[in-house]
Structure P
């Protein structure tokens, strides 16, 4: 599984927070130029924002097919999570100090035919059927205490499909994620 060192994690979290701060200040975000190492590789990534007061999700956006370096994709996804998640009002500058950033760096997607290969707590799921697509990160099933079938049903619902549509004709992919956040690393 792809891993980042703690200093790399802290740098990526700093880039995400700074991108949102700069965007909310009305300026063009400019992440630092990184020329080598794992942060320059292209990886799928999701940035999640959580309210510090109650731990509730405040925004989550990702990119599973990035064309740029991880640090640049993270910067873009952080801004989108803050102001572009349609489930939430855009984050304000006043709210920014009140949210924690969490980053999930994804492994490549692996298409599977046998859902028994999905390991709850380790794998995330991506489903594609008739143009409807849904994805849930590995930590979601753990947070809610779901088993494999419930996890599959919930990713179908997220895609706008019926809960059991994963059983026939759906393309199902699994992936892992290296998940880290400000709350765990105590970084700002």
Structure Q
């Protein structure tokens, strides 16, 4: 999992466009070149900081975009208890499509409100000492709070404004990247 990680500050102009360009290049490097993508949005709406994934899933599922298959919403979150089952189902339903895993993360104070995009899988739960399977072909995270020995408390104390700002930019970037794929 030593992949180059691209950082995009969601408060900067063109953050969504720059994120989209990077995501699009990763999608186009998949073999075969996909005409659609699967979005695996990880987290729970019971913890503010961890609601980033389900919030993104909720927003994108409501848009009903033909070439984005969304798993993990506010109504049906994907979390530690069902992650493996949902991921197995995705691989069975969409064996040829790339899975873009999206999750909240904790990071350095200087990376707060940054979005990361990288090729390769994402290991959910690391910031709160959970041992979960790595998932996805491409990873997107939103740094919602600074790392600390109290990871779960940090997620609980995260400002909703931070989560919403990250969700808006990530959604815009994903929609723009999906628009560059070949038609379904």
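Read-outs: derived from the displayed coordinates by stated rules, not from any lab. Given the structure is predicted, the values throughout are model-derived calculations rather than measurements. Cβ atoms are built from the backbone, for glycine too; each structure is taken alone.
A value of 3.3 for distance in nm of label points 7 Å out along Cα→Cβ at positions 17 and 49, calculated from one of P, Q, originates in structure Q.
Quick one: mean count of other Cβ atoms within 10 Å over residues 9-16 came out at 15.5 when computed from one of P, Q, so which one is it? Intermediate values should be presented prior to the final figure.
Working: P: 21.9; Q: 15.5.
This value belongs to structure Q.
When log10 I(q)/I(0) by the Debye sum over Cα atoms at q = 0.13, 0.14 Å⁻¹ is computed for each of P, Q, the one that comes out at -0.68, -0.78 is P.
Looking at structures P, Q, which one was helix-only ellipticity at 222 nm (-39500 (n - 2.57) for each DSSP H run of 4 or more, over all residues; to 500) calculated from, given that it came out as -9000? All intermediate terms of the calculation are to be shown ahead of the outcome.
Values: P: -9000; Q: -11000.
So the calculation was done on P.
Identify the structure, out of P, Q, from whose coordinates distance in nm of label points 7 Å out along Cα→Cβ at positions 41 and 57 was calculated to give 0.8. Can you show the working numbers first?
Working: P: 2.7; Q: 0.8.
So the calculation was done on Q.
Could you tell me which structure in P, Q was used to calculate relative contact order in percent (Cα under 8 Å, 6 or more apart) as 31? Comparing all candidates, it corresponds to Q.
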